[in-house]
1. Can you tell which of P, Q yields 13 when relative contact order in percent (Cα under 8 Å, 6 or more apart) is derived from it?
2. From P, Q, which structure was FRET efficiency 1/(1 + (r/R0)^6) of positions 196 and 268 (r between Cβ atoms, R0 = 25 Å, to 0.05) = 0.10 calculated on?
3. Out of P, Q, choose the structure whose coordinates give Rg and Dmax of the Cα atoms in Å equal to 24.3, 76 when calculated.
4. Computing FRET efficiency 1/(1 + (r/R0)^6) of positions 68 and 332 (r between Cβ atoms, R0 = 30 Å, to 0.05) gives 0.30 for which of P, Q?
5. Where does the value 0.30 come from, among P, Q, when FRET efficiency 1/(1 + (r/R0)^6) of positions 100 and 348 (r between Cβ atoms, R0 = 30 Å, to 0.05) is the thing being computed?
Structure P
Amino acid sequence: MLEKMLAGVSRCSGVSERARGVVAATAAAWQRCSRCVSSNDVDTFRDTATMRMPNGVKQSPGLFSAEEVEGRVNRLRHHMEQEGLAACLFTSIHNVNYYTGGFTYCAFGRPYGLLVTPEKHVTISALIDGGQPWRRSPQDNIIYTDWKKDNYFRAVTEELGTTKGKVGVEEDHLSVEGWAKLQHHLQGATLTDVSQAVMRMRMIKSKEEIAVLKNSTATADLGAWACVDALGEGVPEYEVALAGTQAMVRRISELYPDSELMDIWVWFQSGINTDGAHNPVTTRRIQKGDIISCNTFPMIAGYYTSLERTFFLDHCSDAHLKVWEGNIAVHKRGLELIRPGAKCSEIAHELNELYAQLGLLKYRMFGYGHSFGAMCHYYGREADLELREDIDTVLQPNMVVSMEPMVTVPEGQPGAGGYRELTILVIHDDGSVENITGFPVGPNHNIFKK
């Protein structure tokens, strides 16, 4: 088995010698413990707290090169050295994803993690997932069994060994219970927050990340066009959403044939269902004259982008048109304001003034935009890169942000409904700003007669 696993690793391009050594050690450990794991002795089986399961061969790096992932980890280790951290234990989906280059765990009530020390890089997963976490981890993986309380924390302790000192954790993700259990099990360690520091690292995108986000944004455009094709009088929201989702799944499978397909979805809302940005798809049937919000979300190995556009079927009333054009005016001005050196809060303040002049500020729903990358509606967010009044982050090259103003006019008033336009922009090293969203905006394009 060991020979097969090492041969599989050798076929993966860009795998470092250190990673090959880790895989060899892991495979040998699996050989040593395999008899124990497969034991039919009840006591032996029950007392197994941790194990290795390097099942199959390592997957190819997927979206990112081995050098890209190693660079992220090296920057983290540099930060650890500067801050005197002996280790970092990441528990959130977004940071586990970011520092592995694509492993996106599915918790279902079980804790997961990634432990990074100056020497180790090991994911911590539940046995229910078998060997998949190992296959998607660039280096090591340890599995814990869940038929004895706190085996997850035993796995962390086992991997840390005699390590003492400061251990970085994510205060914005770790529960009070998890914090207490870590403190109990990690005798001699001091827990300290690293969530804000690593979030700031993630806010600056590499060339490889920007390439993935461009492909994802183009996929979102494609999903929206599929929704347009499926749109029609009497068609339920869910049928249109299904068409968009299918188109994006198929496109992602073509772009990244080694990727895992999960959490790719469409929110296609009509009528009163447009009043909230995250309202679920329903069985409501679309009627002529309806205001529609088309929202497509391709997720590629945990990397998220989106497209959001206001549509109308067949016609748009004068009252709706007035609100729609007002929101588009704010959207266009927002696109002009995104540039290096601009402060998030100042962008928000200026757009507030424009909304007020248009009489629409009282209908505003949320911030004007946000960052993209390793994030999702189920998990993380780069909160320091939100275009809001309470965020003073200065925009820099290699940030990827959206402009997405939204207003909702309550039901029963002229122009009732939610209006939202989301466009994604990349700030480049030379100071230029690239609009990477291709789907058109506004009434000249998005009133569909069918």
Structure Q
Amino acid sequence: MKNKFTLILMVTMLISILAGCGSSANNTNNGAAANTTNDSSTTNAADPAPAAETPASGEKATVQFWHSLTGKNAEYMDALIKRFNDSHEDIEVVGTFQGSYDDEVTKLQQAIASGTAPDVSMLERAYVQMFADSDVLEDLNPYMETSGVSKDDFTEGLMGHSIFNDKLVSLPLNRSTPILHVNKTLLDEKGLAIPTTWDELKKVANALVVKDKDQVTRYGFTMPYDTWYPIAMISQAEGTFFNADNTSIGFGDNGVGVKVFSYLKDLQSSGALYYPPAQDSGNIVTQMFVDGKVAMMFGSTGSIGSLADAVDFDYVTAFLPQDKVFANPTGGANVAMLSGSKNKEAAWEFINWMETDPQGALPFIMSSGYLPFTKKMVESKEIQDLWAKEPNRKVAYDQLQYATDTNKDVAWPEVMHEFFSAIEAIMYDSKDIPSTLDTFKKEAERILAE
């Protein structure tokens, strides 16, 4: 097991170095927008924090908590931690920002190997399996049973990255899906309806393009540089990222991949699609949307709250348009307890409080726009009143009925790097789509066979 974990550590560190741009995009797309602010309960330490020591009788237990939230969402998390600390005299949670999701994974692996891991960590949902497979995450089932908590208490569609090897190793926290963000004011000016299909999206996006001679001054549609959105479109075309037995990709030989990227390149060539540079892509497209320079945007549900505060037009959200079916991958992060924690009872108290207490994650969810992750949270007066006032947020929750995750495999981080390379070749360098995807397929099969 140690050899396997060391191998994964080396691979992920290499990916982090080679795919730094993708890491930034991933984090931004899930609601992070700027640098985090300092707080008495939050640090920006670049080096791993030491795991908490077992407190002596009567002493306060310290729980180290790592996260990847920035901007407003970091402020909301700081407030959550402060609420916990103010209400628990015997426990102090210290929150530490560790960079993007990918940065945090690399630091966490290094900390586990050196025995300096935190007690609790946020983990981007696609990485949970890698840590679970290495047996370094605590099984939460016994804690949940003692606390009267059941996996059935959680929102359907958000538990797909929680149970591995018959162990419940993580619970939802800042979870999201991609969604269509729309400047309805611009659509109304042209008498256009919000698109619900790929064909409608292409027509509306092209109709909203504004050019000054050959220069596009307003685009119809955009999305950040990320694997998330092509994966969503692959699912909408009834493809899967991996095949049924995870030995190859599931969108190669059936033509789905060629269909998806041909569609995007057609929109890009007409000026209807603005495809941003890899570096800081989430912030770039978000600012363009806020400034009215693009009419529609694929983006995270986790940015609904900040967008609602920033725009000065009629802003609405909608399901991602369908091809053959509606489908969308989930995203964002879960929370997990590290099996090496020396303060497991205190760590569980923090996790359980976040997940189930009305003063836990509920205010964080309401402020950020991330998805409510328990049934009680969904049924709460606070969420119901919020949805009545801001229906954009309910759209995000309703879209969960079409949630699907087909990129689940312990090898996903390495395969993701190769997929980013394919996306770059097609979207930036206009390489031949079939041959590029064929090369990616062979690389994915090589990785999956290892």
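Values in this text are rule-based calculations from the coordinates and carry no lab data. For clarity, every value in this text was computed on a predicted model and none was experimentally measured. Cβ atoms are built from the backbone, for glycine too; each structure is taken alone.
1. Only structure P yields this read-out.
2. Checking each candidate, the match is P.
3. P
4. P
5. P
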